[in-house]
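Below you'll find the structures, each written out as structure tokens.
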Structure P
Amino acid sequence: MSIKKKGSGCFSRRAPEERRSSILAAARDILQARNFHDIKMENIAVQAGVAKGTLYLYFPTKEKLFQSLAKEMGQKIFQEWQSIWEKTSPGEERLKALIFSQLKFFDENKGLFLQVFQGNLPANAMGGLKKKSELIRAVIDMMAKAIEEGVHLQLFRPCESLHTAVALFGLIRGFVFARILCDIPYQLTDQTDFIWDVFLNGAKK
């Protein structure tokens, strides 16, 4: 029985979109463990199982590749938030699901975001500040709307929903920063109930 070696014939059977997704997944996995500046395009090609020349057909530069990765990650998390909005009940269930999804996002990408926080990634390589600020504003607005719903249903006390959402966002990011930058040993998603309790009840006896 002959064994088919990896080569152009093997690669050609994969649909272009599948090949592109494999490249982006490989780039994400490698960035979790290696400094951006140490990553070479051939490293990504090997991990993705494509020829180096094929990789350049999809992404002419490393910066373009990681810009596409950032865009895809942003689209996926935004789609997840929209799905949460459609599938959860107003009030506690919806707001807790939005908290959990943010913690899960950072749990799954700790190595990548450590490099972001440490300044190892050029701004243009991960989409730039404008794209990040748009995504942050989107989740704050979603949480504010969920808080407004809870107030309307008399599940929460009357409050300024946008400011309350900003405070909740800060609480979530505090846990994220402590986990990623200070390496405090906890699973981020395991802190959902604690964050919810502090947000809802505070620390006062």
Structure Q
Amino acid sequence: MGRKILFLHGFFASGQCVPAQALRESFEGRVEVLTPDLPMHPKDAISFILSLIDQEKPDILVGNSCGSFYAQMLVPIVGIPALLGNPHFQMTEFLKQRLGEHQYKSPRKDGNQKFVIDEVLIEEFAELEAIQFARCNPSYRDKVWGLFGEQDTLAHFEPLFLEHYTQSYHFPGGHTPTAEEVRRWYVPLIEKLFTFTSIN
């Protein structure tokens, strides 16, 4: 298995979330799928992802929601194409409505399931939001693909995505894809992205 995918989960999720598990199962024996738990704080998450990319050298980034927010910013830095599932480009608005203590929706390896959303965290996301498209350049317009759920009630950022990138796709699901939706919609697009990048 020479090829690798790095999957970046959403804010409330972990590397054991349903989409991560479905990707690992779908590519088992063909492609190695890395699904780490991401740090909660965005700058820590970016540093962690950059270190992991340097170490593991994945071929493609796949994100969901907040993970897609990170992936989009990293593409021009690391030179890796990406599939952005339901990217959430305004995490501050999402978090402002959810101040207080929460629990992750899937198990994390460190066993810590509780976390707190506070103003400090929101400000950290605000700093990154302000510069999230600063490194965009024309050479990556067709190497970052967006996949948007038609029943997504949380993130509605396809128009903003299309200001910077050209490849937009839809699937008939919600914000967090089910295992079946991952198999039916994410996996074929990832395989297509592998083929696209190998000939470009």
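Numbers below:
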item: Which of P, Q leads on distance in nm of label points 7 Å out along Cα→Cβ at positions 48 and 80, largest value; result: P
item: Comparison of P, Q by FRET efficiency 1/(1 + (r/R0)^6) of positions 64 and 160 (r between Cβ atoms, R0 = 41 Å, to 0.05) - largest value held by; result: Q
item: At a computed -23000 (helix-only ellipticity at 222 nm (-39500 (n - 2.57) for each DSSP H run of 4 or more, over all residues; to 500)), which of P, Q; result: P
item: Structure responsible for 3.6, with distance in nm of label points 7 Å out along Cα→Cβ at positions 96 and 120 calculated and labels P, Q on offer; result: P
item: Percent of Cα pairs over 29 Å apart from the coordinates reads 15; which among P, Q; result: Q
item: Parent structure of the calculated result 34, given that percent of Cα pairs over 24 Å apart, for residues 24-143 alone is the read-out and P, Q the choices; result: P
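Bear in mind that the values in this text are calculations on the coordinates, not laboratory data. Quick caveat: nothing in here was measured; it's all calculated off a predicted structure. Cβ atoms are built from the backbone, for glycine too; each structure is taken alone.
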